[in-house]
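A.B. asks: These notes open a run of structures that come right after.
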Structure P
Amino acid sequence: MDIFTYYNVNKNMILTFTRYLYNKDEVKLTFIECLLKQENLDECYFWIYEYYKTGYVRESWELLYKIYYDFYSLKNPKMEKKIDNYYKKWEETKDIKFMLGMVKNLFRFDKDYTIFLLRSYYYKRNTEVVKNNDITDLGELSSNEKLLINAIKQRKQIAISYYLKKIKDNKKIIKLLEKILKRKITINECYNDIYHQLLSIIIGSFEIISKKKICYKIVLKKELKKIKDTDESCRKDGRQEDVSYVYKTLSKRRKYGISSNIGCFNLSRDNLDLNNEFWYHWEYYAYKSPLWKNRFDKCKIKINDEKKTINFKDEDEYEEFYEEYGYEPDEQSKEIQEKSTKVIEKNTLKNWINEIFKTKLTKNIRVKIVY
């Protein structure tokens, strides 16, 4: 039985604010981009910590596994065991340092976008012709099984992603692939997307592995302290420990802004006036995250979905809540607001990949995808 609840795509498209009122999906996408660009490790720490501290604890590990299989598994197949070890240590201790240690490793390892494109785009767009060669030695097979096997034998990667997706729930698929690839296949129980894993295994069987790098043991104490210094610390009188009022929280804690290059992905802000939602309905969207829901639920409240408001039934609880969490996003400077509300221009997956991987992808993919 898998250890994660694989989140629903539709839920991903609901605007949700994180701990410091960033858009949840944009936090994840900005983290991925920072990780792949390999320019600022501190910023990578910032984004994964923001996601984690918002209450998406196991989801943060799910995200790391997904990123690994998408961008790192082909070049670093043995790194999977290291992730598993770090996850198991975290599960025992719930210490964030093991997750951050994994981020530190991924930041410096070789990357590749092949699996990402196959999994997110080509799985429903087969553009390759597969020759129907004789494979009667494998017994009775369905048409899709035959096409998948021939695609593997002919190393047609796009066709592999397409036909594998069609039969991913076939109970005999693993045994069939073991015969074709002539190797034992073990499914990682720490990540429940079997299609993603099998796709990585199949395509990885064609690849020449780059030189193995040594993994770091863990993050340093000074790194951990710097990350945890972003935690809010506020007394009941509306002041933080440094005696600045709570409304200054965002100006002090919003260290980085979301990426403006992620317009090639489906975003929860699409078709919304984000500034209006951020200024006047931030409580409503923050409530959709685990952290803020827990905060609000300590009070007697009523959710108004039509007006997108949260109404307090007790005036004293209302006052106490805003003394502690009255971030006043509409009163922040333009610079601070735009760290989450900046305009994200239209982009294509081709441009996004070319910029990050310094390559020249020829296929001009204009379809926006969900990550």
Structure Q
Amino acid sequence: MRIYLDNAATTPLDPEVLKAMLPYMETMYGNPSAVHHFGRETRAAIEKARKTVAKLLNAQPGEIFFTSGGTESNNMALRCGVEAQGTKTIITSPIEHHCVEHTVNWLQKHYNVKVEHVRVDSKGRFDLTHLEQLLQTVQGPVLVSLMQANNEVGTLQDMERIAQLCKEHNAWLHMDTVQTVAHCAINLKETPVQFISGAAHKFHGPKGVGFVYINSGVKIEPLIYGGAQERNMRAGTENVYGIVGLAKSLELAYANLEERTIYIGGLRHYLLNKLRDTFSDVIVNGDEQNSLYTVLNVGFPMTDQTSMLLFHLDVAGICASSGSACSSGSNKNSHVLEAIGADPNHVAIRFSFSHYNTKEELDTLVEKLKTWVPTAVEAHL
């Protein structure tokens, strides 16, 4: 039996989502740009999906644009936003996902944009007093790019307060919500934000499809040229069955949000208590209390055995990670853990959960960990 505890990297496809997608793989295969019946029915499916996403986020359908996923959505918001606004300064943080960090670095190099970083504390929380100071002192048009919840340690930020500060200082706000869409309620009519992003595979939808929300008051040029798809904003034949799957998975997530929040949050709490009861000197990386309920990043004391802990877990059939899946092949330390000053004498492991996980799986995990991690009893011998 394999135990999957890496849901922040990607999630299993919900069977109901697959069921919704299958007709658009098998019989309704028309190109949405075609004027005949086959094209019209797939065009109708895309527009229905767009309305579904917009309704769930309290946005307008015309503000939702489908993309290939979170990375493209974040690139589109940043690169096209800088061009449209004539941005002189980007304010971001040292704990952003690489698709934001690397794009900001590229914009700094090629557009001569000044980059400022909001300070973060040891729990990964943004210093909003510092953000306000930066907004008061920077010159020219400003674009703020910050994540709502960190993908490695789970720390949640005050999206509403950040948005309000940006509005007060006439700054555009791009909020990376890839980890929070479908896991937290988002009301875009009440939150003054210019861009947010989402990826279906983070909430039991298909890989290779996402969306970017672009506020109706913002006018940008496309990131990809070559066709009139997505109302002239993203060229290329649409991923019809992916878009249908995204809307269905988002619909299911929000229909079950309260139930899943309680259940998955309970799993997180259960595992943390078991780890603390069983092992000595277990630490939490990030904000233990104000965290995304799907993510638990813990540190185990460094030993010869725990230094290879991810490898040992994988051999034992347990899937977890050391941080972002996008950088798991890198030999570099986590930039997030470095930025928050995490203890380098502890081995960080990210466990991330879904409603498919069980307490029995977590019991098995703890029993397996005893093979490599010194228990509290052993530590006192």
Structure R
Amino acid sequence: MKARYDVVVVGGGPAGSWTAKWAAEKGVSVLLLEKDREIGIPVRCAEGVSEKGLKTFIPEFRQEWISRTILGVRLVAPDGTQVDAYTGERGFILDRKRFDADLAEMAAQRGVEVMTKAYVAGLVFEKGMVKGVYGEHLGKPFTVETSLVIGADGVESRVGRWAGLKTQCPLREIETCVQATLGGLGKTEYAFNPDIVELHFGHEVAPGGYAWVFPKSPTSANVGLGISGEYARWKKPIDYLKTFIHRRFPNASVLTWVAGSVPVCPIFGDIVTHGVMLVGDAAHQATPITGGGILNALQAGQLAGEVAGEAIRSGDVSKKKLLAYQKAWMKTEGKINERFYKIKNVLFALSDEELNHIAEILLKIPPDQRNVFNIIKAGLFRHPKLILELAKTWW
């Protein structure tokens, strides 16, 4: 580890690695610090992305990243009504361990210095300006000077808090998630279709959220759920998931357990300040309806990395300069996330009876026309103004 770098990125997930890569491509020195012993673990993610979205940000995507190709989706209402959608758009279930590791490798190929087992304990300030970070690497203390720190350190970012940015979400705006990878799903009684994802809704299943089944192979899947933080106070997410697994896949083998949380809210205030930027979940950039954050992290990482590199080259890392990243994010995905946030608050407040009614509406639509737009539109049948907001997002 050198004594100084132009940019230090804290967090080695997709947002951190992609930001580091794009900053390095501007010709600046970049250090990427990851607290875990290995990039890509633990995997706190259902691992699903759209094929179109992934190829947009990484045209040269690698086939070994793909655990399973998905051809459709099945929505399951509280009363058990199933609505299948096949629109011709494919999805991928990633091998996130391999995917994340390769993103870090791609950053390293651009000159980024990557260090694991590097725990950042705080920021170094000088006359009110961020001048570096300090912590422990392989058990030994370190201090590194830098002009710019980028926090890609997840929900309620510590980097953001240290810099005085508002990173906390209200409890109701955080999805508390738990997931198991199940094996042995090839039994006939499970009626498991490894070519589609399942999304289950209902207050008994996952209040303020949904449960999912994302196939990893013909006989295994990521099975999990996320519930609003306000419900998690009364019943643990893992208890909801155990009940769901017992009903959907009794006697399946549990290969792994993971838990985490996802911000399902738009950004609160600024995601930059003097010498500091936030990306990914640290900047509340996940899609509010689904909680999905991989593709948003790649887009934000590219925007942040380019602005960071240009700021270093110009010798100006002021908040005013770095706001170019925040403005670019709001112009692309930020406004869309704000619309989805309004829509999410309506959809997740629907009663089980209303969800069952929506399933009846969707069954009247041909399967190849049951796209995301029409599915959400059906859920907003009593909210014409929000349907207009949804239309703005699509067109």
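A.B. asks: Consider the structures P, Q, R: one of them gives 3.9 for distance in nm of label points 7 Å out along Cα→Cβ at positions 316 and 348 as calculated from the coordinates. Say which.
C.D. replies: The structure behind it is R.
A.B. asks: Here is a further query. Which one of P, Q, R has semi-axes √(5λ) of the Cα gyration tensor in Å, as calculated from the coordinates, equal to 37, 23, 19? Write out the running numbers ahead of the final one.
C.D. replies: Working: P: 42, 22, 20; Q: 36, 27, 17; R: 37, 23, 19.
Working through the options, I get structure R.
A.B. asks: Supply the structure label, taken from P, Q, R, corresponding to distance in nm of label points 7 Å out along Cα→Cβ at positions 132 and 252 with the calculated value 7.1.
C.D. replies: P
Each reported figure results from applying straightforward, stated rules to the coordinates on display, with no laboratory input. These figures come from a predicted structure and were not determined experimentally. Cβ atoms are built from the backbone, for glycine too; each structure is taken alone.
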